[in-house]
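Next up: some structures, all given as structure tokens.
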Structure P
Amino acid sequence: MTAHRSAARKTGKLSLAFRPLPVPQVDVRGFWGDRVDAVASRTADILYERCVEARMLEQIDPDRPSPGLVIPFHSPSPDEAATPGFTGSTVTTQMFWDSDWGKTIETAAYSLYRRRNDRLEKNIDAVIDMYEKLQQPDGYLSSWYQRIQPGLRWTNLRDCHELYCAGHLIEGAVAYFQATGKRKLLDILCRYADHIADTFGPEPGKQKGYCGHEEIELALVKLARATGQRKYMELAKYFIDQRGVEPHYFDEEARARGADPKAYHFKTYEYNQSHRPVREQDKVVGHAVRAMYLYSGMADIATEYGDDTLRAALDRLWDDLTTKSLYVTGGIGPSAHNEGFTSDYDLPNETAYAETCASVGLVFWASRMLGMGPDARYADMMERALYNGSISGLSLDGSLFFYENPLESRGKHNRWKWHRCPCCPPNIGRMVASIGSYFYSLADDALAVHLYGDSTARFDIAGTPVSVVQTSNYPWDGAVSIRVEPDAPVEFTLHLRVPSWCRKATLKVNGASVDLDAASNDGYAAMRREWQKGDRVEFDLDMSISRLFANPQVRQDIGRVALARGPLIYCVEETDNAGQLHRISLPRTAEIEAHPEPNLLGGVVTLSATGSRETAENWDDGLYRTEAPAVEQAKLKAVPYYAWDNRDPGEMVVWLRDG
């Protein structure tokens, strides 16, 4: 344990460690700039409009009669009916509508950094006014329990999402305050957080509970950092520490409301990661999104308190996930039954659940592990999930969505306009709109660069304002130029990630070569110097093409190969490749070439190769025969996985036959 961590634990002072740069301090351009623009120009408005259309506004508006139990629906307009994946009957899980509003507000807030949108800001202000009127005198705020099931608050934390909803509202409040300077929602949620702190905790007379769906923990950390109020950090720590402690809170809570604790739909508390105290957990189990949110909160608390017991548990869980239960795209959770994990190496492709929210949650977890210091294990995974398993959930124009992200499709899995459980659209929206905060993190005397791409970061170090300007066509090109612009000469360490996928990299500072082996630790090159205005770092990452093979224990991928270039995983779509895709094979001797295509899918690099395809010639009269199928040559074209199903609907496959 380091000295500063020991001191932090002894004195109770919050450790600074590495913190992400706030969204207003990072401008993104290029690849991620295009995605932020799509969210700011389309997605943010769509989220608000869809919430209104699903009747969510009626539930939070105390000036209207209570809508009661709602199964929202609407008939599609002609353009909606023509939209692949549009669901005319949109059934929403009503008890966590407040969470949908929280994420929608957060997406709107981050989008307002990007572009002015007076209409959207006015709409969000009106939503905030409704929450202000709805809040009870003691600070309590839940539209479900105030408008739909009054009198039952804090009686079923296991199933009913009160603290989960509070968490998303808190995150939305922090973002909206930072974006607009308006304190109303922040003050509302501070009062609610105060009420929660008065209700839950280790003190006599307080409930010893925690949420069945984790989220409040990481939200309270954000609130503590935004307000400087330590009590919110302490409450987050309490929820982490209390989880899974015996006597089990969910059992006692069930008995108190007259229910049988065993009458639990999912049968096991592994589902919500409360089967053991968190420091005793060593296997990733249960609902994937809940798991990612819990581990994110644990990582925040481990960083803030220098808690190596939490860090040890997190490292065990990280190793379990990344060696046994992770899709090559950074997707997680193969099963629709529990929206989560099953058994080791169970990674089906066509039926993969791989919820967009779960991959977004993996990004959250990985980014928070970086708070304890630069380590490429986490940043590489953050990048993998960002570029593949998460943004695949949002169409290139920002208007359509995926809930599930399979790695193989027969052509029937298409993007939709909305969903009966609309958690994913605002989750991917808020993550993309805040992408700048994942690029960099800052310590007392160091800046870590986790992601590459056109961007500008502004921060103070040792009291000196500094700008760092990245110029790069990443992820299509590995050449990265970084210009350091301090207002005055200042000494600090610049950490640059060396991605694990990169076979060869070169580094120069002001034209002088840097020995990467000597400068690197935990996958980051560290350069400490007194930086002068105009200092230039040139970092060149080899963007070679890779064939990827799965552990032989992954039965679904035996005899198959996937393609990657840089941080991107590729797939083959029917629209580029005639015939059924399961017939295609890629020989190991085939040469694979990269081709920039600026007019395709918003500008991508495609991969091409000559493979083979089994033909159906002369098979019209039977199902089986002793003669092997004929094989013909086939030209293959692969596109980045994140961009699939943005053109004509059709088949898709990530794992090609190897041979």
Structure Q
Amino acid sequence: MSAAGSASGAFRDDGPPRAPARPAGLLDVLGVASVVLDAKGRIVLWSPRAEELFGWSAREALGRYAARLMVDEQHFDLVTRLFAEVMGTGRSWAGAFPVRCKGGRTRLVEFRNMRLLDDRGAVYALGLAADHSTVRRLERDVALSARVIEQSPIGLAVLDTELRYVSVNPALERIDGRPAADHLGRTVREVLSGLACDDVEAAARRVLETGRPVVDLPALGRTRADPDEEHAWSVSLYRLEDAIGTVLGVALSVVDVTEQYRAGVAAETARRRLAVVADASARIGTTLELDRTARELADVAVPELADVAAVDLLEAVVQGRRSTLGPAEAAAIRALAVHADEVPEALLAADPPGQVAGYGPERLVTECVRTGQPVLLRRVREEDLYRIARSPEAAGLLRRAGVHSYLAVPLIARGEVLGALDLKRTRNPQPFGEDDLLLARELAARAAVQIDNARWYRHARDSALTLQRSLLPSVPSVTGGLEVASRYQPAEATSEVGGDWFDVIELEGCKTALVVGDVMGSGVAAAASMGRLRTATNTLAALDLDPALLLEHLDRTAAGLDQSIATCVYAVHDPHLRQCRIANAGHLPPVRVRPGRPPELLDLPTGVPLGVGGVPFVTTTVELDPGDRLVLYTDGLVETRRQPLDERLGTLLTLLQGPDRPLEEVCDLLLRTLHEPDNADDVALLIARATPPA
């Protein structure tokens, strides 16, 4: 894979050659299939993975010409030329290619092809193949891991089962004051002679034996990077195992906490602070939801740091703008989260989460976000309550709650003040001190980055959805012969715009065209291609073309778009003839639901996706009487990595059984049951019920 080189550069591993290791699960994840062809292009070897990838059993594949079995006719010349080049010159060929699988479905496959010679001089062609999307996903994962490790400010290392360094990152080189070459093959004790290493080595052995991680182990000492000063580090260790459970070694992370140590915090307080920070690292930012990230910060702060915690953001920041406040200027602030254990009066005094309020210039929170500096009141006086609370009534509630100490720290990310973490103590008798201020600032600094990521994610997602919805039609609920309901569900796992679309087009003579399509890929390019295809479909539909002919025109339109391939189902319903004429371009089959009969997947010629070109489309006529329903959908509704497609289609048919229900309810049921929250694909769904002609 192309990302492999990047990974090796990011995490240095220059150790000596090792004996063959036990097999790992990476090849199982890739699902690499092997196919061997003879000099004439006939299949002579066919691996079990090939059966899984392409659908053809060995009995069906062996002895057949690979091109005739697996390649569409339009690609014969290209495949023949590539095969001749590999067999004639011996040069390998690699790339992605659409392959026809059993059942007619086209699948994009990543290939590595090379020439083989046996001991008699006979020539063969070896093809190694894997699902294109799986290969790309692993390449992205490897590249991301490599970049994170290379650029991480945290020192990272991998120790083998003998606790010798096998890999270190640049941050650890800087921390230790030694290049990677001075680490590899040596133990922690040998590399860091000036550091008390007994606890680290003992912890590493326990992790290696038990598999239980050690988090935030304190370590003190001097290194070559700064031999004159004692430093403090927080060390975390985790056991590394491959996919089949083989123990590979121990991963070690080192965070410099010298500044906290030099601040003179007592040992018990330091351990408590590190525990809270570790807890915050694990609990804050588990999602990219802005409100949830704010709640996670408030939950971490209570009760370890305060009895009441609120997270407030400047409204301008939430909207994606910068905010600068003058000395006498009020602030528009949105309350995102508030948490108080057994202090109901304090909850009543707080601004309700989600509400935007005007904070006067005298408010302490306003001062905090205007200056970007903490505000600490060790002892809250009566007059201070009116600068803390949002109103005189709220000040009375805080007085009854027993608020006696107050601390506000700014949330700052990438040099911008986002808002403030507002803390109060009621039941804890100790006032806030410098140690608490240090901990609060550390929590705020860590959380601010997560909050900033979440708010930009929300902004990007909202913009993407606005663009996507602007490209989708507002379909009529009733046409001349159909009652229609539709849904568009964006992907939950990404903020990128998808390429799914649907359309309902009223034609002359009470006829109605139904369209559902899916442009491969995501992002603005996919949305733009989707918009152009939808516009072309509307224009062609007005000509009342046969569905197959219309798809041929769309195919030429898609071929003119940059690297765009799309699937599409186009149907024209005629209520007078009680028929639907349907053509399919590589899309999943529609479902017809007839009263008193089980739902059925329409048996249509699958066709090839738009943009492939060269293959004619076929129009199929099916009956659609009043009361019958037609369900069109994109693959995001039924495809998942965890279940076979046949099972998911069976579930779809099961959900459509039973008594007739309102179409809107059916749409909600299908999305609620089938569309998984972590699905990285969007969904377009269109359901039409035939009615007597108007």
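Here mean count of other Cβ atoms within 10 Å over residues 114-121 has been calculated and equals 10.0, so which of P, Q was it run on?
Q
Given a value of 83, 77, 43 for Cα extents along the principal axes in Å, point me to the structure among P, Q it was derived from.
Computing Cα extents along the principal axes in Å on every structure in P, Q gives 83, 77, 43 only for Q.
Comparing distance in nm of label points 7 Å out along Cα→Cβ at positions 186 and 514 across P, Q, which structure shows the greatest value?
Q
One of P, Q was used to calculate relative contact order in percent (Cα under 8 Å, 6 or more apart), giving 14; which?
So the calculation was done on P.
For FRET efficiency 1/(1 + (r/R0)^6) of positions 106 and 306 (r between Cβ atoms, R0 = 35 Å, to 0.05), which of P, Q scores largest?
The maximum falls on structure P.
Quick note: the coordinates plus some simple rules give every number you see, no bench work behind them. None of these values were measured; they are calculated from a predicted model. Cβ atoms are built from the backbone, for glycine too; each structure is taken alone.
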